[in-house]
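**Q** What follows are several structures.
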Structure I
Amino acid sequence: MKSKLPFLAAYIVGMALVCGILAWGKPLPMVGLFIVSGLAIGSLYALGGVGLVVLYRTTGVLNFASGAMGAAGVMTAWQLVQWGWAEPLAWAMALVLATALSLGYGRVIAPRLAWRDPVVKAIATLGYALIILGVTSFLWVDQVRSFTLPTDQMALRVWGLRVTGTRFIALLATLAVVVGIWVYLERTRTGLQMRALANERELSALIGVRILKVETIAWGMAGLIAGFTGLMFGDLIRLEPSIITFMVIPSIAAAICGRLDNLGMVLVGGLSIGVLESMLTLSPALKSVRTVAPFMVAIVMLLLLQRGRRIPFERDE
């Protein structure tokens, strides 16, 4: 980790310089609002990336379907609220549905692909995502909808800026999940078994690790995270199934920033992507290219922080 600190410092300085250039000549309160908004969205990218990393480290599956699971969950929550359900119960059902979709794939389809190449397993999840998106789009035709949380009405003043409670929840929840999952992986028996599966799947089976049980836990965790990010995206971005489904792309970029392994770097990558996307919106000439921000950040972080190492898209045999 110490060897990475100079590169991490250089990266942070570079990001600050880029943001300063993009903010040049703009009113400071406006710049502050865009940065706060970027941090909130970026924390969700990071949270989605954490879910991807946990699942990949345990099962070897890069899950392209996490965005679709979250989209199905938040659309279900919206519909239940329209039918008069209590909001907390509707949110809970969103988490349950996303988790069920994740567990369903993890228990029924994933075991049948366990010994296939990583690319095959990743493409299979993409197909699953398109199926979920197709069903969701069929049930909820394209029209203007709004999904709000009570925390949108709560706000705190930070350096003179009004920051909604939802944005605070997104950021704090991400930090809590990163720390919680790190402790879980490092300090618990199941976490140790997850790490063992990530390193030596065959050997883990020989020494008695219950692979199906451990992988089920990982799929459940990934589904729960997908459900939560779906609720947040539905509130902070837009309640549109296709948009929320493809929010998995910046989450994958954040996961790649951490080499699909390092949760801290995933957090840094996700926050950077969110802030850069938001700051690019300030520039009339560059706002049309804000969609490339995830890939720009991923490439720069890989060049600076992962020098001399390869990204482990395939396990060593």
Structure II
Amino acid sequence: MAKSSKSGKSKQQGKSAAKAAKPAEAPAVAVDQPAAEAHQVPDVAALRWVVGSTLGDHNTRDKTGFDGDKVAGQAALAAGVPALSELQERLFAASQGGDKRRVLLVLQAMDTAGKGGIVRHVVGAVDPQGVEHVAFKAPTAQEQKHDFLWRIRRHVPGPGKIGVFDRSHYEDVLVHRVRELSPLAEVEKRYGAIVDFEKELAQEGITVIKVMLHISREEQGARLAERLERPDKFWKYNPSDLDDREYWDQYQDAYRIAMDKTSTLAAPWYVVPADRKWYARLAVQTLLTQALAGIDPQWPAADFDVEAEKKRLVDLG
């Protein structure tokens, strides 16, 4: 879990958003994925948050819609790279021809749930020039002078890009609710502000995918213990990770409330079981691939005379 708007350890980066002209509300992630027919993929539609449910209804070790084991899952992840990569390239290329559409992947989770692995193994498999990754840390003095969404808006991905928020504006309702860093009335107001903000994104042609990586307390304990045993993982450990662990139940409830209040057609939440890292990665890859397939970006037409250029090339030898 992030250390909220008050603290954090990720490095912030990204680019300012470019306004798009797509007026229609973005649909939920598409469920058809022709490119995936050659290999099994998880049933990600079944991972969509149902308002009124609880995180206890979601088994953190589930392999929803996938029959294989770890080896099969890793093979499926590798098999899914070409489709995801081509769709991402088409999205980027289409933006060069004026297409304003893009994708925003929001990753939220308790510490050790695997956000970094998603970035490396899923998003990292595509051309980096088409990705804008932002890991939000504690707000600067300048950012604190503004509304909590001010810094978020500055990092909305530009046309043709896949944006990744590693932690996000949800820290300002999750951590602030649990740690009482803001009055409850202010936190309640923020849910509505978030819904309006994400509706704006959809109207601008941004497909929003929100993922809660759902890890069990037991698995988190094992991963923290491993970080304390292995010198090559000391750098990942932060003593403050245990501070949030003390509030485990409160965070689970804060996630439930946030997802109930902000899971919409324009920006649905997906609860991805995260005790099995390989499954979480495969599920997020599937969500991204299906979202891009739903956009169906097209290669832009040539803005030059192709036949004339062919002749010039032949003439030049």
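**Q** If you rank structures I, II by Cα Rg over 2.2 N^0.38 Å, for residues 91-258 alone, which sits at the top with the largest value?
**A** Structure I gives the largest value of Cα Rg over 2.2 N^0.38 Å, for residues 91-258 alone among I, II.
**Q** Continuing with this model, one more query. Starting from the value 15.5: which structure in I, II was mean count of other Cβ atoms within 10 Å over residues 131-138 calculated from?
**A** This value belongs to structure I.
**Q** Suppose you compute helix-only ellipticity at 222 nm (-39500 (n - 2.57) for each DSSP H run of 4 or more, over all residues; to 500) for every structure in I, II: which one lands on -13000?
**A** Value -13000 for helix-only ellipticity at 222 nm (-39500 (n - 2.57) for each DSSP H run of 4 or more, over all residues; to 500) corresponds to II out of I, II.
All of the numbers you see were taken from the coordinates with simple rules; none came from a lab. Quick caveat, the model's predicted, so the values are computed rather than measured. Cβ atoms are built from the backbone, for glycine too; each structure is taken alone.
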